[in-house]
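What follows is calculated from the coordinates using simple rules that are stated; it is not laboratory data. Note that the coordinates shown come from a computational prediction; the quantities given were computed from them, not determined experimentally. Cβ atoms are built from the backbone, for glycine too; each structure is taken alone.
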Structure P
């Protein structure tokens, strides 16, 4: 569905991403994983068509996205930012209905079918009860679910997310990630940028590991999120452990190991 082919990109003469390639297959959940400053967001901007690659290209099927109009691209990809607060206190249902904009002509208003799609997106995420609340007065976790609903209302082929839980507390992070995982299990293609290996372990079917703008490793979480690679990209010693849950499921977690602190003697 989505293919990044030998992409190099950056800003002006400064190249940030160097010859990166990977695919997001139909119905696949892919995480771009790497530390802060590794070029993840720059790569995402190229995938979204916001900056042009200096070499290589981003393709939907065989269509280069940089040959598509912004409206045509918005029909193919829904974008979910880290956080969003609008300048006006729109109702939640109106924020979600904005997702139909790419499907409307310049002077037309949303029709009954557009409103139906918006309500279906709210129901899909179990937040229909928020529809008449003001978007600026709901919690951060609820706002992220509303933005996901807005993206679903576009009816895109793929959802693209830039660290969508970075501004949320632990509980709201889990709620948002669980909804994204559920959408993936129902067949939605998802590409998510994160710096947290536990998020990739929880959600992803494939991991694209980036360091200093280079592709370090691509594969399943079991193949990529191992102690050696985590230490290589984060410069921190870690332990990958397995935890058995009450329902007998076994999950993997990444645990940083505190450095041994040397005792400091005071005085001369």
Structure Q
């Protein structure tokens, strides 16, 4: 397994490998890997001749009062997990190289970034789209894998890739959960033991809504009331948003149907967690 920090080295190697007919699979991350990331890497290993993992805590997707400096990092552990998953190259660029003096270009996916996390975190998805666009240019992947826990992020990247005619197949992989249902996230490391238990209210709300939908309930208002009531029972929980949206367009859903997205962001103490589910689809 190679570790490459140089953008020029990574790009020239990728282009040379493409000329040899190699199929490159790519998993972009901010590090502090967990089983969710590992599931992407294993699928990338299965589908690519070459598997590239990037580890880069992207400063331009963090707001002024967000957790850039304290975002968890553990490069040694990340490299161990990468090796176990069969990664060929770990790409670790420096922020100063990704955004040199005078950098002033960004990618904006206008409509998909307005609701949900886009409303709570202005500019966040411009930062995501810009860094992913740069990484695609550097790594030259044929295939890129992302988790569906970050559902809106996945939608934004798919839209960007299509709109800018990027020759990359974007693959969304299922949410990976802990045994008790909590969606795996690097930010789970922030939770105290008590907060970790409180965080299970997100999964309880999802299960309650799915059970009501399976039983025939189609009223978004009633489904919303049920989910909100469950989360508000937790003293440590504060709802940022909890909404039903069209699973394709992310427009507000008037009635629940198969494929309607339930998306939520909830603060547990100081830690903001996101989760989602598509009604009528496998959890």
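If relative contact order in percent (Cα under 8 Å, 6 or more apart) is calculated from each of P, Q, which structure is the one that comes out at 17? Label of the source structure: Q. Calculated for structures P, Q, distance in nm of label points 7 Å out along Cα→Cβ at positions 101 and 149 is largest in Q.
Could you figure out which one of P, Q the value 33, 20, 19 for semi-axes √(5λ) of the Cα gyration tensor in Å was computed from? The correct label is Q. If distance in nm of label points 7 Å out along Cα→Cβ at positions 125 and 141 comes out at 1.9 when worked out from the coordinates, which of P, Q was used? Computing distance in nm of label points 7 Å out along Cα→Cβ at positions 125 and 141 on every structure in P, Q gives 1.9 only for Q. Work out the source of -9000 here, i.e. which of P, Q gives that when helix-only ellipticity at 222 nm (-39500 (n - 2.57) for each DSSP H run of 4 or more, over all residues; to 500) is computed. Computed on structure P. For the read-out distance in nm of label points 7 Å out along Cα→Cβ at positions 61 and 229, a value of 3.6 was computed from one structure; give its label from P, Q. Here the read-out was taken from Q.
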